[in-house]
Structure P
């Protein structure tokens with residue numbers, strides 16, 4: 001039996017989500033249409049609102065409704081330290097540790113030549129401008145301990161050190177191949193506190 005074209009479009013659209021294959025997207029589509037039409041309408045409206053209203057913070061590159069996000073506007077935060085993370089979820093995890101009170105920069109990705117992702121694709125030019133602010137005395141690289149995360153950390157370290165900027169890397173309390181988003185807050189807090197200078 002062939003599904004209506006509109007239903008096929010919905011199923012196909014849901015497959016853009018990470019970890020969602022053909023079976024999962026089909027189940028989701030049928031669930032939303034048959035059992036939760038109100039939820040489907042809320043989801044559609046929320047997605048549209050997010051697309052319309054969210055842009056990138058001029059300072060940290062995280063998603064924000066304004067030119068400066070709430071973290072960057074917070075006068076209580078330490079302006080001398082800048083922590084570089086891959087994704088907004090990593091920023092959220094670091095915030096949950098309550099052990100870091102500095103500034104952030106979100107790359108929105110990691111270097112991956114195999115996937116065609118280079119320095120311009122992860123906003124390294126914007127990071128360099130931010131890191132050269134005289135108020136910043138240290139940049140902490142908190143990318144994941146995956147091969148791509150390590151390559152990104154190395155590239156950032158070399159780029160910043162060549163311009164006389166102090167760079168450190170979070171400690172390896174995190175498992176090799178591990179991703180910050182899935183690490184418990186105690187381990188993450190220790191890794192942050194025991195960071196090491198990039199050599």
Structure Q
């Protein structure tokens with residue numbers, strides 16, 4: 001009987017160590033930005049103010065991570081109200097019709113000590129396409145204020161706006177087809 005109890009206890013300990021942990025984006029210490037080139041001569045940046053994300057992983061190095069991300073398209077901010085409203089219009093995001101951008105990873109592959117290749121499905125403007133992003137793991141620490149463990153990542157990549165049917169009436173010479181993505185994020189271990 002002791003062997004059964006000890007075996008069951010060992011199995012529970014092993015199984016417990018493989019349970020996934022969920023990390024939630026700390027919105028106060030995260031920023032999701034994008035950038036385009038205007039008229040071939042100037043970079044214009046923007047961000048989304050209303051975002052949420054989770055990272056689920058059973059490994060300390062996040063090599064089995066799954067990321068789920070959403071952004072409210074009406075929360076776009078470029079620092080110019082007229083441009084913000086134009087981006088929300090049917091000319092670009094059509095935020096009234098396509099209110100949310102979503103991303104769900106299908107792979108979180110470690111490619112070096114601190115670098116990951118994150119592939120997944122991005123849904124934007126009613127179109128879903130596979131994309132691959134680069135995530136740099138900046139480490140973990142314990143926040144001295146709330147005593148919670150946090151992890152930092154910088155995520156970068158490039159997508160083509162025309163792949164998602166955005167700004168179809170605007171040629172690449174006016175608004176670049178390439179859109180750079182840069183997210184600096186902190187995740188709190190839940």
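No value in this document is a laboratory result; all are computed from the given coordinates. Nothing here was measured: the structure is a model prediction, and the numbers come from that model. Cβ atoms are built from the backbone, for glycine too; each structure is taken alone.
Please compute relative contact order in percent (Cα under 8 Å, 6 or more apart) for structures P, Q and give me the label with the greatest value. Display every interim value, and only then the final one.
Values: P: 15; Q: 23.
Going through P, Q one by one, relative contact order in percent (Cα under 8 Å, 6 or more apart) is largest in Q.
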Check the numbers for mean count of other Cβ atoms within 10 Å over residues 78-85 across P, Q and tell me which is largest.
P
Consider the structures P, Q: one of them gives 36, 19, 17 for semi-axes √(5λ) of the Cα gyration tensor in Å as calculated from the coordinates. Say which.
P
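Looking just at mean count of other Cβ atoms within 10 Å over residues 102-109, which of the labels P, Q belongs to the structure with the highest value? Working shown, then result.
Working: P: 21.2; Q: 16.6.
By mean count of other Cβ atoms within 10 Å over residues 102-109, the leading structure of P, Q is P.
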Name the one structure among P, Q that helix-only ellipticity at 222 nm (-39500 (n - 2.57) for each DSSP H run of 4 or more, over all residues; to 500) of -4000 was derived from.
Q
When Rg/Rh (Cα atoms, Kirkwood Rh), for residues 22-69 alone is computed for each of P, Q, the largest belongs to
P
Comparison of P, Q - label where distance in nm of label points 7 Å out along Cα→Cβ at positions 142 and 166 is highest
Q
